[in-house]
Structure 1
Amino acid sequence: MNLFEGIFMGIVQGLTEFLPVSSSAHLVLVPWLFGFETPGLVFDVALHVGTLLAVVAYFWREWLQLIQAGSRGWGTSEGKLFWFLVLATIPGAVVGWFLEDIVETTLRAPLLIGLLLIVMGLVLYAADRYGALVVKRLLDIRFADAMVIGFSQALAIMPGVSRSGITMAAARARGLERGTAARFSFLLSTPIIFGAGLMQLIKMNPADFSLSFAVGVFTSAAVGFLAIKFLIAWVSTRNFNVFVAYRIILGLTVIGISLYGG
């Protein structure tokens, strides 16, 4: 990829990793729609490292408090939340470990991605509109809530689902208010993004660290940080309907091009 394409894809990754629209779908669809070269391992690592930096930069104080509380056990609400996040990470990590190769080879067809964009958009709408009426804050989360959200995260391995979208939908279905759903989703994404980036980083050759790599990291980190800040502010006063509409429009466009685009 040339430098312009690298910057553009870094912007796409930074936005879509944290907005509920599926980053994996966009990383497949953008090259497909615009004729870019499909990003290789080096750029994939750069994007993961960038988004990891974004979420850590935004939530480092919360993570520090949670780790300190978790090291002392389950005795406090913060300690319980830390261990809930640890346990909720396991389903997504296990599914990613065993099924990543299958997903990479069989579930990246644009037509399927278009369908999943629409279906999961409707799921997000239904969960947000008709979810449990009990309004829970971050420290009100219970073990069952965390595990339902954690198991939902495992579905995000399929391009078009969206890690943030499916976890926020599950959180809303469990009665978490929108701001809490977003914060828990972002906190839960941190270990998964770290693990994915680390696994790919190990595969890299030292010669691969270049200007393009640095630009990809910086772009996805900066845009990702702004995306987190934007979404948390957005859901404090608004619903998810704008993202639902975007998913449906994009999904229909992709399906139309796949079926009738020649």
Structure 2
Amino acid sequence: MSATDPRIAALADSLQSAAETGQPIPRPSAADPDLSLADAYRVQETLTAARRSRGEVVVGRKVGLTSTAMQRQLGVDQPDFGILTDAMVVDNGESISLRTLIAPRLEPEFAFRFAAPVPADLTPTEVRDAIDAVAIAIEIIDSRVENWDIGLVDTVADNASSAAVVLGPWREASAELLDALITTEITLTSDSGDSVSGPGSAVLGDPTTAVQWLAGALGGFGATITAGSFVIAGAVTAAVPAPPETRWTASAPGFESVELGVTP
């Protein structure tokens, strides 16, 4: 793995090693107090380049830390973003093994697919017009940092703590559907009876606002949300642990459900 700055390359290497071995690393910002948000996104891009070199294809983006619950849980005060590749997409109903993870947690979210690119300068109405379809999703987040001891720059460097995502069936977007997302609640339930739920309004007041935020953030890096890609907009609740031998279902009125198993 290579990057122009040896400091960036070294941090990317350590995060990659943690992901491969299952041995988390200490909080990067503790060892490098000068690590900036721009530095952290450079680390993320170095890790993305490594994924591409292994044949993975970027198919989407995630927006993280969009709800008050998640910001409080991780002690941050602004959203972030990461990438999603084809290798990170789990089929609906399939299982993910804890052997590939360190300390996974699950988040119920809305997902958006795009019929057209979403550059940084679009109005909220134009952003909504670019949305082709909506689904509910379960994101599997994981931290390559010990004990989830992270701040904003730590999670950004670690691909916004994303590990995988499972998407439910897509529903064609309409103005009425997008309007209704603010009050639509997603409920995440395990087969042991644990359950959490939250409305779309938990995501920056409106989950489509997270898309607009992402478009603006990507514009600062000379990138855009591309046509045919998808975005998961952020958790409507705080993340929940993912213990072994459990199955989880996310459901919401008007949407087909999405399911995920967790195996040892």
Structure 3
Amino acid sequence: MFEYSFMIRSLIVGVMLSIIIPMIGIIMINRKTAMIGDALSHTSLAGIAIGLIAGINPLWTSLIICVIASFMIEVIRRKFNRFGDMATAIVMSTGIAIAAILSDFTPGGSTFESFMFGSITTVSQEDVFIVLGIFIIVTIVSLYFYYALLYNSINPVMARLAGVKTDLVDGLFTLITAVTVAISAKTVGALMITSLMTIPVASSLMICKSYKSTYITSIILSVIFMILGITASFYIGIKPGGSIVLIAIIFLIFVSLMTFLKNRNKK
């Protein structure tokens, strides 16, 4: 497996993504806004299609579209607080509609499909450097604003009273969420990103008793799922996104069953 340069690139990119995706996912779950990640992942397909048609790296166009879409959702959610879910659905529907239309004009349908479900053969050297740059930025922001993101996700009003610059924190979180989703499509698959944001965190919540341990465990599980999924994709010849998510789901079911049996024995 390591004889092939594309596999080494895929694993490097995969590990970096598997570290930063749960960092975003745990905040989203705390904020109860996991569907925003789903909306952005679907909307990223429109950016990918634009990049393929224009003949430039789709990661750049996907990144731009995701950033625009994420801030559109935040603006609508703030102005129409009661209709936040509707705003997410509208942006997602718009992105999917544009992607569906543009997909007919993309050169090579299989190329566009690889971004939907992930591919281990399409990760280029340029992609590695793009992901590395964003990995460093997202990691620094997530760790530096660790407590601010936590407090703001639990209770924005109390966070503001405690001195947290909530507008700044919200803006940064929106930005790093958008760029993380945008760069994940090539390896994980646009339709699979939200699963990797939520499943490792959900599994960790059943195992751990504190936020910090949940944070660390979700990252560890995400890395394991990513490596196993990419390895399975190489040896079995299946889409990496599907194999990563399926492995994560199997583990979640196992943890759920163990937790159920443990609680039942206590009674």
Can you tell which of 1, 2, 3 yields 3.1 when distance in nm of label points 7 Å out along Cα→Cβ at positions 57 and 73 is derived from it? 2
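For which of 1, 2, 3 does Rg and Dmax of the Cα atoms in Å, for residues 185-240 alone, calculated from the coordinates, equal 15.0, 47?
Only one of 1, 2, 3 returns 15.0, 47 for Rg and Dmax of the Cα atoms in Å, for residues 185-240 alone, namely 1.
Read the figures in this text as sums done on the coordinates, not as results from a lab. This is a predicted model, so every value here is computed, not measured. Cβ atoms are built from the backbone, for glycine too; each structure is taken alone.
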